[in-house]
Structure 1
Amino acid sequence: MLARTGLDPQEALVCTMVLVAAAGGGGISDREIGVMSGLVQTLPAFRDFSRVRLDVATTAAVDLLREDEGLVHAAEMIRTALEPRLRETAYALACDVIAADRFADQESLRMLAFVRDELELDGLVAAAIERGARARHQKI
């Protein structure tokens, strides 16, 4: 993935999830990995996206974040790969990953704001997506 100068839309969605998962202290949690895997296995956006491709895309996204200016480079690649309607999907996936841990620390919230800004989302659209994620991840 990183040998190229860009991402395909599915890789961009995975990269977005990895960005927000990696932002919290302690790295990517097992719960976040489970949520990402479940989303990839069930959502139409990932039809024909294999488990092997998920592993490769996840590893490549983590490696990208370790590079100098990796976060800025990743954001640019994600934005370029996604048309506006898929940017909303990327943000929804990011919100689901953040909500998976049921406690969003300040680093994760800052990363979510960064992603929202980089994806150039309308504030009302972003708020609706965030509220939907909170509703889906409520405990009884």
Structure 2
Amino acid sequence: MGQAREAMDRLTEAMTTSRDAQSIAECFAPDAVATTPDGEFRGRDAIAEYMAELTDALPDSAFDHEHTYEAGDTAVDEGWFHGTNTGPLHMPDGSTLPATGKAVRIHGCDIATARDGRIVDYRLYFDQLAFLEQLGLAPAPS
């Protein structure tokens, strides 16, 4: 196992076990960049804050791996993120929505490039529409 896989696995562990911003931040280099459906975040503190807000919104969240890959300095995880929305949900525009109490299960993919054991470039893709539909925040397809 290479450094990219180890860094990605530490991040998954931080997101689903310790769930605190400091543990998440330690997975990233100080100058890391993360691209997510909610925008681009620069620097480990901004990335950790964004990710900690997700864990606050879904404190029982887990990730079930479907596929894991590593090539050189990059690791890729594809799978299912799931949890129950029992905490406030921070929206990209800065507003906050109260917890819905609803469970979600969404398909997603994470790509992490590592240098010196820390993530320097992180990309997160997930089905935003399914996420909002399952929370009751967007109309479900008829």
Structure 3
Amino acid sequence: MGNQTETVVRADGGWDRELVPDVAGRTQRPDPDCPVEVALAAVSGRWTTLVLRELLHGPCSFTELRRRLPTLSAKVLTERLGELQARGLVGRTRAPGFPARTEYAVTERGTALRPLLISLYRTGQALGGLPPRR
């Protein structure tokens, strides 16, 4: 048989077309190519959503991001910006001159995360804080 993927159809005769509009989401285990997993990976990591939130307001320098998120260490901010750049969600431009000015901005691809962040926020409000884990 090899490594064939079998699509399972639910007993009710099909998939919830809103939750699973195509075969990419019909996985039996987490798959890095599943659109939900791709979206979650894009916003994963402590501070990532806050860095994105700030950059969705407009381009910022590293110093400005540190000012807006004062408890975020320079090390973690550097890591998050690097991860976001590697995913093509944030771009970096350097203006010539002294001192050189580096600016970070959300790319067109990164802008696609805005509705997800809004939805996550609203869902968090609706949940109103989950009970502690046991």
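Rule-based calculations on the coordinates, nothing more; no lab input. Just so it is clear, the model here is predicted, and its values are computed rather than measured.
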**Message:** With semi-axes √(5λ) of the Cα gyration tensor in Å coming out at 25, 16, 13, pick the structure among 1, 2, 3 it was computed from.
**Reply:** 2
**Prompt:** Of the structures labelled 1, 2, 3, which one yields -7500 when helix-only ellipticity at 222 nm (-39500 (n - 2.57) for each DSSP H run of 4 or more, over all residues; to 500) is computed from its coordinates?
**Reply:** 2
**Prompt:** Just checking, which of 1, 2, 3 has the largest value of relative contact order in percent (Cα under 8 Å, 6 or more apart)?
**Reply:** 1
